[in-house]
Structure I
């Protein structure tokens, strides 16, 4: 995890500059998402997927209210349509993730979430012509490699150890 955090620092290159410090907000978001995934995994044993989805969505909506003082404006009808579409797609994706956690270990699921990095890069280029610089690519490689190492370690740790059979034939 420490190596992954170093990768995030390589990506964000934080300085005393307030704009650079704001780049650490995604780190907080990633931490919250990881915490949500761990809690979701535990809840799947006792709660339905719909109950988990409603609870987590409500928590995110309530947390979002704290951003109102930072530039909220009345959404246009087009904004409402985009928000609704984004909400439906995100809700469906989160429901699928809940179901995944119901049937698989979190350590096995987490690496598949790295595909979101590729999607973000592709969509960033498609819509804004933005390509990640060398620092972002290097940091991303560090983050993904550390996550894959954790997956490998978990799989090795869970692998049944061979037992020695001492049959005197």
Structure II
């Protein structure tokens, strides 16, 4: 099961299934999203698991667009946690790059609540806590530096030029 914040509706969590299987023809591990409330955005692609690194990547390449999910390798009972980098489609033909925390949870017996999960849903708080636990241990959101409180803008110092001497 995949959990991530909804891009179009703040405060909503998108929950859907993700099926992983071996593709004999392509000789690789693949994934396919299922049961998405927004079925028009369903993705499928390949899973890349680099040797010696604790993360794996789910990559979709379709019609020139790329979507990347990088998550930790899950343990026996752990969820995979990380970040998704994709394009959000807030309206019409407008697209903008978007990144968010993402959690992949193994489904064993019973399929949990899927769809757009709002604050009034019984599973909302547990899903929200799982997403909140992504940063900083499994993903890092860097932001632009901010000016210190009370600091005034200063002109940049002149750049020093490197000098090279050649000795023969």
Identify which of structures I, II gives the largest calculated value of mean projected area of the Cα convex hull in nm², for residues 73-136 alone. I
Highest-scoring structure on relative contact order in percent (Cα under 8 Å, 6 or more apart) (candidates I, II) is I
Given that Rg/Rh (Cα atoms, Kirkwood Rh), derived from a single structure, equals 1.06, which label among I, II identifies that structure? I
Upon calculation of helix-only ellipticity at 222 nm (-39500 (n - 2.57) for each DSSP H run of 4 or more, over all residues; to 500) from the atomic coordinates, which of the structures I, II produces -23500? I
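Given structures I, II, which gives the highest value for distance in nm of label points 7 Å out along Cα→Cβ at positions 9 and 145?
Answer by largest value of distance in nm of label points 7 Å out along Cα→Cβ at positions 9 and 145: II.
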Could you tell me which structure in I, II was used to calculate distance in nm of label points 7 Å out along Cα→Cβ at positions 25 and 113 as 2.0? I
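Laboratory data are not the source of any read-out in this text; all were calculated from the coordinates shown. In this text the structure is predicted, and so the values were computed from the model without any measurement. Cβ atoms are built from the backbone, for glycine too; each structure is taken alone.
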